[in-house]
Structure P
Amino acid sequence: MEQGGKLVNWNDAKGFGFIQPDDGSDRVFAHISVMRGDARPVAGMAVRFVGARDAQGRLRAEHMRGTGLALDRPAIRRKPQAARGSNGKTSTKPAPRRQAAPSRPAQPVRHAGLKLGILALLCALPLAGSLQLLRDHGQIWWLLAYGFVSAVSFRLYQVDKRSAETGRWRTTENTLHITELLGGWPGALVAQQVFRHKTRKVSFQVVFWLIVGLHQLVWLDRLVLGGRLTGGLLPF
């Protein structure tokens with residue numbers, strides 16, 4: 001289905017760029033070959049596009065056009081001719097490099113105290129369960145796993161946020177969710193607030209909070225119900 005967006009990054013020499021959808025979801029890769037209309041794309045233009053995922057799960061546009069009505073000119077999809085100098089020869093001087101848009105200055109986390117309290121409450125059950133396993137069975141790796149994978153998850157969010165701002169290839173959502181499922185959800189929750197990343201995409205947040213809820217359920221069963229729900233399914 002066609003949706004609206006803005007071409008926030010465009011490299012005309014290479015014929016590709018990135019669309020920021022109007023709904024605030026992840027940026028979409030666009031190639032000149034999918035452009036339809038009577039003029040080449042430029043950074044900042046409003047577009048209509050049809051998005052899909054490629055074989056690697058990356059978002060890309062299958063069709064893109066300007067917002068107005070225009071006849072399609074196939075010539076716009078051809079590589080631009082090199083500029084010629086006054087002597088009629090092709091100039092070998094490289095085109096000036098387009099600088100990446102500057103990163104937005106870091107903003108303080110809103111309602112930081114409340115959010116830290118929520119994080120502490122969510123970590124209470126996993127922490128209590130991990131400490132119980134350490135005390136009763138000497139299994140310290142649960143504590144280490146939560147700490148290590150949370151650090152990895154935080155870093156993945158940081159890299160993905162930077163890639164979104166500079167128009168580079170993104171970390172897939174499946175990768176982010178896998179690290180969250182493996183115990184990195186505390187780091188992911190902190191990263192979402194620190195970098196203000198993935199907080200407005202409803203479908204992503206639904207999966208994220210299902211993962212958090214699953215972890216809470218597992219530890220609640222372990223601590224309160226004696227493992228009656230998950231007995232035999234987990235290695236403790």
Structure Q
Amino acid sequence: MADKPRDPGVSIWVRPPRAPRRGSAPTGLSRDRILRAATDLLDAEGVEAFSMRKLAAALDVTPMSVYWYVDNKDELLELALDTALGEMRVDPLAEDAADGDWREHLRLLVHEYRNCFARHPWAAQLAGRYLAIGPNAVAFNTSAVGTLRRTGLEGERLMAALGLVLQFAYGYALVEAQWLGRVKASGRTEDELGLDIRGIAEQADSWYAENADLQPGDDGMAAARERQFEAGLDLALAGIAAAAAAAR
């Protein structure tokens with residue numbers, strides 16, 4: 001069954017009710033089971049290799065059985081994206097936010113955001129392609145915006161602050177996933193591949209050798225990535241705090 005072209009402005013979360021399906025629902029199948037299998041398949045093979053036929057095979061059903069629950073692959077991917085976002089710890093953090101430092105609460109949310117896309121690189125590819133207006137996306141946004149309102153920022157300034165930290169985390173996770181995929185494909189450790197690439201880069205241009213102090217420390221590339229992420233986030237939070245103070 002070929003997927004129907006979908007208007008990019010349409011979302012499964014706001015679509016008109018579809019006509020009732022004829023017959024009875026496939027036995028042993030549910031939306032939750034389909035989404036678990038879809039997430040596993042996307043984690044294993046990525047967006048490019050994903051297909052409804054592969055999903056049906058993983059579920060041991062016919063493709064038509066999957067289409068009982070969604071109209072097309074776009075709808076399924078949009079649901080899968082919100083399912084991935086649902087792994088972020090939002091409610092426990094929000095409960096602790098009222099009396100805590102907004103910086104620490106926002107830091108925790110940004111880590112959740114980054115870790116979600118690090119676990120599911122395909123979700124990072126889908127963000128922006130589909131409207132993030134599902135219940136899990138709304139829950140995260142509610143917590144993040146509520147936290148930033150405590151700074152005193154409003155309107156576009158608040159949204160700029162939110163975009164600053166979330167796009168930083170998103171970009172970091174996306175590049176990190178690409179790099180770790182390259183490491184895995186190389187059959188070497190991250191540090192081994194990093195040393196090889198550093199040698200190649202230094203042969204290509206003297207700039208790399210002249211700026212050796214910018215290279216990872218003795219504890220390896222993974223530890224350096226974490227330090228750089230925390231340092232970058234520190235700078236972003238300091239900038240938000242300064243902007244909020246200036247606006248008072």
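Assuming 34, 13, 12 is semi-axes √(5λ) of the Cα gyration tensor in Å, for residues 38-165 alone as calculated from a single structure, say which of P, Q it is. Among P, Q, the structure yielding 34, 13, 12 for semi-axes √(5λ) of the Cα gyration tensor in Å, for residues 38-165 alone is Q. Here relative contact order in percent (Cα under 8 Å, 6 or more apart) was derived from just one of the structures P, Q, and that gives 14; the source is P. Given a computed value of -13500 for helix-only ellipticity at 222 nm (-39500 (n - 2.57) for each DSSP H run of 4 or more, over all residues; to 500), which structure among P, Q does it belong to? The value was obtained from structure P. For which of P, Q does mean count of other Cβ atoms within 10 Å over residues 118-125, calculated from the coordinates, equal 13.9? The correct label is P.
Which structure, out of P, Q, was FRET efficiency 1/(1 + (r/R0)^6) of positions 110 and 198 (r between Cβ atoms, R0 = 25 Å, to 0.05) calculated from, if the result is 0.30? Among P, Q, the structure yielding 0.30 for FRET efficiency 1/(1 + (r/R0)^6) of positions 110 and 198 (r between Cβ atoms, R0 = 25 Å, to 0.05) is Q.
FYI, it's all coordinate maths here, none of it is from the lab. Just so we're clear, the structure is a prediction, and the values are computed from it rather than from any experiment. Cβ atoms are built from the backbone, for glycine too; each structure is taken alone.
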